[in-house]
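So, here's a batch of structures to check.
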Structure 1
Amino acid sequence: MSMQLDVRNEAAVSPVVGVMLMLVVTIIIAAVVSAFAGGLGQGSAKAPQVSIGAEAHNASYILIDFKGGDTINGGAITVKTFIPMGDNKDMSYKVNLTKAIYLTTNENVGNCSSGYGCSWKTIQPGDRIRINWEDAFAESSWYPGTYLAPSVGEPVNIEIYDTSSGKQIATTQVNVMP
């Protein structure tokens with residue numbers, strides 16, 4: 001006599017529901033991998049923010065007034081000038097901040113004479129720095145001693161970037177005064 005077992009699994013998941021569950025799991029895994037690959041999973045330091053004003057005095061100097069925002073180290077920023085119009089349109093120049101004057105103490109923003117790297121001034125709201133004209137614009141290779149700078153009445157953009165992230169943290173546009 002043979003005995004037959006009647007086994008029924010009534011708790012089984014239907015094939016349609018099983019396929020749906022696999023799709024949901026696949027989408028979740030893809031989203032997590034995409035977030036990490038796209039950099040969303042990384043923690044990055046927030047770039048500082050500052051508010052500035054400026055004056056540009058023709059063939060003399062540029063004065064940057066730090067009006068508000070975060071306290072920053074002079075070595076942690078890059079200052080650039082950009083000429084949006086005129087004879088030297090689209091000229092951009094990276095300013096050498098070691099020659100800029102920190103007006104609070106009348107000392108250079110950066111001191112690199114120690115041989116052990118540079119020491120930098122801490123710039124906070126209310127501080128001002130002065131950049132000599134010849135340090136703010138590129139010197140002409142055709143006419144040494146002349147600079148590729150805007151003329152009186154023309155605008156110049158003063159842009160400040162966070163050195164570590166490369167992000168722009170402040171910008172202002174001023175017209176060159178006589």
Structure 2
Amino acid sequence: MKKIILFIVSLSITAVCFAQSDPVEGFWISVDDNTNKITAGWQIYQEGGKLYGKILSLADYPKGVIAVRCNESYRGFPVEGKVNAMPVSGTPWIFGLTKSKNGEWSGGSVINPEDGKMYNCKIIFRPADGKKFKTDTLEMRGEIGLGIGRSQFWRKTDAATAGGLGPK
């Protein structure tokens with residue numbers, strides 16, 4: 001009987017370990033819409049059933065740059081303290097999204113640390129199809145309301161690349 005229980009527990013642990021995470025999770029490179037230039041490396045992750053995204057590195061700035069153009073606080077911001085005194089890298093600028101279905105999240109916010117503006121946020125995973133999406137792509141959409149906004153299309157990458165941008 002003990003062997004059967006041990007087998008069932010082992011099987012359950014294995015299933016949890018190999019369960020697929022949502023395809024939006026992972027490491028991404030944000031790209032400027034106009035210049036097609038890489039702007040930042042991001043980590044998108046779940047915590048407590050919500051989706052978050054933090055900048056790991058910036059293409060044109062060294063680590064440690066402070067988000068001085070941000071407000072002191074924002075509704076629902078997930079980190080305590082003065083936002084305009086926080087480093088751009090390592091801070092969750094995307095927060096509070098809830099899952100609509102696998103690969104689609106909405107109902108949260110994104111703050112642009114460059115100018116301090118906050119937008120409603122929606123994220124959709126776009127799998128590579130060999131046509132419009134040559135590689136796995138993340139559509140990150142910021143809106144001011146009533147569907148008015150714009151989308152950026154981010155490229156899938158690895159942790160080393162997402163964290164290794166910026167001046168050396």
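Comparing 1, 2, where is mean count of other Cβ atoms within 10 Å over residues 95-102 highest?
For this comparison of mean count of other Cβ atoms within 10 Å over residues 95-102, the top structure is 1.
When distance in nm of label points 7 Å out along Cα→Cβ at positions 111 and 135 is calculated for each of the structures 1, 2, which structure yields the highest value?
Details: 1: 1.5; 2: 3.0.
Sorting by distance in nm of label points 7 Å out along Cα→Cβ at positions 111 and 135 in descending order puts 2 first.
Please compute percent of Cα pairs over 30 Å apart for structures 1, 2 and give me the label with the greatest value.
Going through 1, 2 one by one, percent of Cα pairs over 30 Å apart peaks for structure 1.
Throughout, read-outs are computed from the coordinates displayed, never taken from laboratory work. Just so we're clear, the structure is a prediction, and the values are computed from it rather than from any experiment. Cβ atoms are built from the backbone, for glycine too; each structure is taken alone.
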